[in-house]
Structures are given as C-alpha cells and as structure tokens.
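Pasting the structures in now, so scroll down.
Please treat every number below as a calculation from the coordinates, not as lab data. Fair warning: this is a prediction, and the values are worked out from it, not measured in the lab.
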Structure 1
Amino acid sequence: MALSKTVETPQGFIATGAYHRVEGVSVTKTQLAFRVRSYVQADKPAFGDQGYECAYDLTGENPIRQAYLHLKILPEWADAADA
C-alpha cells in the first residue's frame, strides 16, 4: 500500500510519480501517529519524511489503512493516487 504523487524534493527537483509510503505507525486508544516517507522509486533511498497525526477508530480499518484514508482527505494529498 502506498500513494503516487508528483512532488518537488527539498533540493528543488521534481519527482514525477514519486512513491509515498506510511511507516512508523504508533497507536493509542484515540490517536494515530505516523510518518510518510517519500521515494523517487520504491527501491531507492527516501528523500522526504513527514509526520502526521489523526484520530484513531478502534472499530475501524487497520491503522495503516486509516493513515492512508486520513492522507487522502488532506489538501496536499488530494491528487495522490493509490500505488
């Protein structure tokens, strides 16, 4: 499970169709914290790493799925596609 989205790297390069994967998931009864690591390609070193938090639903989807669903409602990830 991952997302694909073209982004500009911190170094100023355009990463067309970059691969973005949820990693480092941490769950409490009510909170979900996770990192999104960004890659030019899935098998290359990450060029970006950003942290997110959202509410966690104990009766909902698994935590990783909830993380991806949360990302998809954020404006900066609105145009991301499932990869």
Structure 2
Amino acid sequence: MKQVLIEFDDETLARLERVIPSRSRRRSQFIRSAVNRALWELEEQATAEAYRRLPDASADAYQDATVWEPARGTRRGKRRQS
C-alpha cells in the first residue's frame, strides 16, 4: 500500500478523533472505507447521469425468463437418502 498525507481542518480532525482516536489502528481503515464509499457514490452518480442523458429504449432490453428460470419439474439437487 502507498501512504498519503492528508491535512484536516481542526473541526474535522476533532470529529474524527471523537469517533476513532489517533492511537487506534482502525483509523486508517475507517478513512480508506470513507474514501472508497465516496468514490463509489461518485461513480454511481456518473452512471445515473449517463442514463438520464441517454436512457435505454425498451427495445434494447433483453428479457427472456427461460434463460434464468429453471424449467418446471427440475430438481435443484440430489435428495438425501435415509
């Protein structure tokens, strides 16, 4: 892993310190998780915006339930013999 130096304003650092003190090993994981969540949300927003600009047409959707539903009468596994 790479190390990154991050500067926080006093208020943000105080809030972080209340949640996870600096001596806690979990602090780095907390910050990594927060950054990953923020990045994921930005990607989701970009995807949503792309769909708003160019929505899928109903003709583009491939819907064939036989592809993902098992045929009637098929068993999902072997039965246990007693």
Structure 3
Amino acid sequence: MIHKIKRFTKKLSKGLKQELQETKEIPKHIKNKEFKKAFEQIADIGRMTFISFLWILPAGGIISGFIVKFSQKIRPSAFRDETD
C-alpha cells in the first residue's frame, strides 16, 4: 500500500511540474501564433480547476477520483495515460 502511495505522489508531482512548465509557455505560444497549443493549455487549466472545485463538495474527493479514473477527456494532458 505504501508503495502505491509513493508511486501516486511521484506521478502527481511529475504531472504538476509539467503543467506548470506548459502554463509558463502560454505567452510564447501566443506570440508565435500557435493558438491551438495555447488553447489546449488553457483548457487544461480549466480541467484542473473543475477537478479542484469538486473537492469542495461533500464526498467530492470520491467523485473526482471516479471521474478522473474513468474519463480520459477530463484529465489534464500531463495526467493522461497513453495506454488507457
């Protein structure tokens, strides 16, 4: 069980670092007229906000866990598994 928790936190940390780096690159994408990449990152920010908002609700942690587990589209790009 502890091994699973360590693996989860490592994956979460890696994904958050990647999302932060991609978010910092939004102005560069807009400057280079790469609007599709900028929009995808803004959509990822929206997805992360939605998942974070669910935690406020009663039993929101459980609900968001099920949504993230069973829906690839709701996950930010850094947290998507290519094998799923």
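If Cα Rg over 2.2 N^0.38 Å computes to 1.22, which of 1, 2, 3 did it come from?
Of the options listed, only 3 reproduces it.
Suppose you compute helix-only ellipticity at 222 nm (-39500 (n - 2.57) for each DSSP H run of 4 or more, over all residues; to 500) for every structure in 1, 2, 3: which one lands on -16500?
For helix-only ellipticity at 222 nm (-39500 (n - 2.57) for each DSSP H run of 4 or more, over all residues; to 500), the value -16500 is produced by structure 2.
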